[in-house]
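Take a look at the structures listed below.
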Structure I
Amino acid sequence: MTPVRLENAYVTLEPLALNHVEPLERAAADGDLWNLWFTSVPAPGRMTDYVEAALRGQEEGRMSPWAVRENGSGEIVGTTRYYDIVTDPPRLAIGYTWYARRWQRSHLNTACKHLLLSNAFQNEGVVAVEFHTDGYNQDSQRAIERLGAKREGVLRAHKRRPDGSLRDTVCYSILATEWADVDRWLQLRLARLTS
């Protein structure tokens, strides 16, 4: 699944490339995001490795990564991707998402996720989209729940964090059969957030 450019009135998702390294470093510096031990935001000087790893995942068919451009300012403000891409039945996860601090808790995440979900269900024909987050990342859990995703459960001692510690992974999903209602909810939410 090759990432394509996705755009709405608020945000543009550009297929991730090495020329995004410098603007992503600036975005991560807004809030020193690498200091949040339960996220995957790379430390200063590590963004090239981060982007190269995402591009390797894309070449191997495991990921479709994007840089997130906020349309009003024209700035690259974060990144996101599809991962855990499976073909039978077709499903994927959305994650590795982070935004510069000034864009957190704004309309940006809703606009971005609406684009990704629309593309997944309407163009890629997936039966389900998953979301996974660290058990300690309460902000992420609330943001996923505001999208209309259903909490499925917790995988205990599931993955290693960047610092090597084990994390519990909280799992959510949206099914294709739920997409019409979620789509309406996200459009209403975007209208409220941007009015």
Structure II
Amino acid sequence: MFSGIVEGTGRAHYSAGKLYVELPFDVKPGDSVAVNGACLTVVEFDGKTAVFDVGEETLRRTNLREARLVNLERALKLGNRLDGHIVTGHVDGTVRFIASRRSGNTTWMVFDMPAERWGIAEKGSIALNGVSLTVARVEASRFWVQVIPYTLKNTNLGILRPGERVNYEIDVLARYVKRIMEAGI
């Protein structure tokens, strides 16, 4: 379980089923780390670079194969504050970053609407590359988030280029509400 509050970024390289990531913090084999929002297990750590096994399903649903700078967050410890929102690390897929525009202290970022459009609600939560964000506006084929300067500086959202794929995770609460409604409970 994660909060979507990124602890740092690291350079990444994917090769033959393994992801190599330079970490800004210490870990040990068996630890869970959200890498661009995907929950991965550390299999090796040499004090600087962690190695993660990456399965086919994870590669299919994420941007980890092509990511060069990734957002990183260690798993929550019971009793820690939850500053973002509940993020499972189970990435739903990728969406395309369309554009950004600055307005005063805010950067507005727009993304293609994911297949799970039911999970995108104005003022609802979404994780993009593992970053906990609030949906600011919803349109038929895209949605907007508002990003503060701190987040742009301390995550990889600030270096996105139009057309790049971004991992997304629909809010887990929206997922359960949808399931309850489908079941007619």
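Just so you know, all these numbers are worked out from the coordinates, no wet-lab data involved. Computed from a prediction, not measured in an experiment: that's the story for all the values here. Cβ atoms are built from the backbone, for glycine too; each structure is taken alone.
Observations
- Comparison of I, II by distance in nm of label points 7 Å out along Cα→Cβ at positions 50 and 90 - largest value held by: I
- Relative contact order in percent (Cα under 8 Å, 6 or more apart) - structure with the largest value, from I, II: II
- Which of I, II yields -9000 [helix-only ellipticity at 222 nm (-39500 (n - 2.57) for each DSSP H run of 4 or more, over all residues; to 500), calculated]: I
- Answer label among I, II for the case where Cα extents along the principal axes in Å, calculated from the coordinates, equals 46, 44, 34: II
- Answer label among I, II for the case where percent of Cα pairs over 16 Å apart, for residues 26-113 alone, calculated from the coordinates, equals 64: II
- Which of I, II yields 24, 64, 11 [P(r) over Cα pairs in 10 Å bins from 0, in percent, for residues 10-73 alone, calculated]: II
- Per distance in nm of label points 7 Å out along Cα→Cβ at positions 2 and 106, the highest-valued of structures I, II: I
- For the set I, II, ranking by distance in nm of label points 7 Å out along Cα→Cβ at positions 42 and 162 places II highest.
- If distance in nm of label points 7 Å out along Cα→Cβ at positions 154 and 170 is computed and equals 3.0, the structure in I, II: II
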